[in-house]
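Structures follow.
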Structure P
Amino acid sequence: MTIAQISVHIHGLAVVLSLIGFILRGIWMLKDSPRLKARWVKITPHIVDTVLLVSALIASYLMFWRYGVNPDYVTVMIVGLIVYIVLGLFALRLGKTKAIRASAWVLAIAVFLYISAAGTLKTATPFLSAPTTTASVSAR
C-alpha cells in the first residue's frame with residue numbers, strides 16, 4: 001500500500017469521525033447539554049480535523065499536485081471546507097440565538113455531505129451530473 005493510499009484511508013476515517021463528532025456536538029448544543037463543556041469535547045474535534053486536513057493535503061499532493069494537476073473537485077472541496085468551518089463556528093459558537101445555531105448546524109451538515117459526495121464521485125457537481133461508468137471490455 002502506498003503512502004497516498006494510506007493517506008486516503010486515514011482521511012476517510014477522519015471524515016467519519018468528524019461528521020459523527022459534529023452531529024453529536026450539535027445535538028448537545030440544541031439540548032443545552034453540559035457535556036459540551038467537557039475537556040475532551042473541546043480538544044478531540046481539533047485533533048480529528050487536523051488529521052482530516054493533513055491527510056487530505058498529503059493525498060492531494062501525492063496524487064495530483066506534484067504532477068501539476070489540480071482537479072476541479074479538489075478545489076471545490078477546499079472551498080467547501082472553508083464554508084463548512086464558518087458554518088460550524090456559527091453553529092457551535094458564534095450564533096446569537098438557538099435558531100441561528102440550529103440553521104447553521106443543518107447547513108454545515110449539508111455542506112459536509114456535498115463535500116463528501118464531490119470527493120467520492122470525483123466531480124465538482126455531484127448532484128447535477130450523472131455518475132459515469134466505464135464498461136469493461138473482456139479480451140477473449
Structure Q
Amino acid sequence: MRRVYHRFPQRCDLDFEIGRPFSDVVEKVILMNGTHVTNRAGEDLVRLDLKISVANEKTNLVPVDQIPSLLEKISETADFQIILNETILTGERKIPRSATVYYLRLIEKGMSTECFVAKEGNGGNTDAYDIKKLIAGAF
C-alpha cells in the first residue's frame with residue numbers, strides 16, 4: 001500500500017537516489033526511529049535524537065512503532081516525517097538546542113530508490129544533506 005501524505009511539500013530541498021531496493025531503504029528508515037547520533041558543531045558536542053513517523057490514510061502521520069508489521073504494508077511510495085531533536089552535551093548537563101522537522105519521500109524505481117527531502121521552516125542547525133548522510137550511512 002502506498003503511504004502518501006497529502007501535505008508533503010511541493011518544493012524539495014534535496015533529491016537523490018540510493019542504489020538499494022525500496023524495501024531495504026524503508027527498513028533502514030524505520031530502524032532509525034528512537035536512535036541518536038552525535039556530531040561536533042564548532043566546540044560543542046551535539047546529540048541528534050531521531051523520531052520518525054509515516055503517512056497514514058493520507059491525512060496524518062503516525063509514529064512508525066505504532067503500526068505493527070509496517071514493512072509488509074508499504075509498497076511503491078512512502079512519506080515519512082523525521083524530527084531531529086538537537087541537544088548540546090556538556091560535562092555537567094544537557095542543553096536542549098532545537099527540533100527540526102523534515103519530510104522524506106521514498107519512491108521505488110526498480111532496484112533503486114528515489115529520495116526527496118524537504119525541511120519544514122528555517123530553524124535548526126541541520127539541513128537536508130544531513131538526512132541524506134543518515135540514510136546513506138545506514139548501509
Structure R
Amino acid sequence: MKTNTMIVRSYAVLCVLFSLPAFFATEFFAETLRFDIALPGAKMEFFAAYGGLILGAGIFLAFTAKENARIGLLAILCLIGGLFAGRFVGLFVDHGTTAVQISFLAFEFLTLLIVGSRLKQPTKTTTMVPS
C-alpha cells in the first residue's frame with residue numbers, strides 16, 4: 001500500500017471513530033471536552049460539529065483514499081490546519097485550556113508536519129509521447 005493512501009485511509013478511520021462518541025456517548029464525550037450541552041440548541045450543534053461534520057470528513061477521505069490520495073492529503077491539511085489555527089488562537093484568548101485540548105493541538109501539529117512533508121514530495125507525472 002502506498003504511504004499517501006495509508007495516511008488518508010488512517011485519517012478516514014480516525015474521523016469516523018472520533019465522530020461516534022458524539023452520537024452514542026454524547027454526555028460523556030461533551031463532559032470529557034468540558035462542553036455544556038444542556039443549553040438550548042447546544043446538543044444539536046455538538047451532534048453537527050463533532051458528529052456529522054467529522055463523519056462527513058471521514059467518508060470523504062475514504063473516497064479520496066481510493067480515487068486520489070493526494071487530494072485526500074490536501075483535505076487533511078485544510079481540515080486539520082483549520083482546527084489547529086482555531087485552537088492556536090483559542091490558546092491565547094481562552095485561559096481555560098484543558099489537557100485534552102493541548103493533546104489535540106499537539107496531534108494537529110504533528111499531522112500538519114507529516115501531511116505537509118508528503119505534499120512537498122513531487123508527484124509522478126505521465127508523459128504522453130506522440131505516436
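To which of P, Q, R does the computed value 30, 13, 9 (semi-axes √(5λ) of the Cα gyration tensor in Å, for residues 4-83 alone) belong?
Details: P: 30, 13, 9; Q: 24, 16, 14; R: 27, 11, 10.
Label of the originating structure: P.
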Item to check | Entry that produces 47, 28, 27 once Cα extents along the principal axes in Å is calculated, selected from P, Q, R | outcome: Q
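Read the figures in this text as sums done on the coordinates, not as results from a lab. Being a predicted model, the structure only gives us computed values, none of them experimental.
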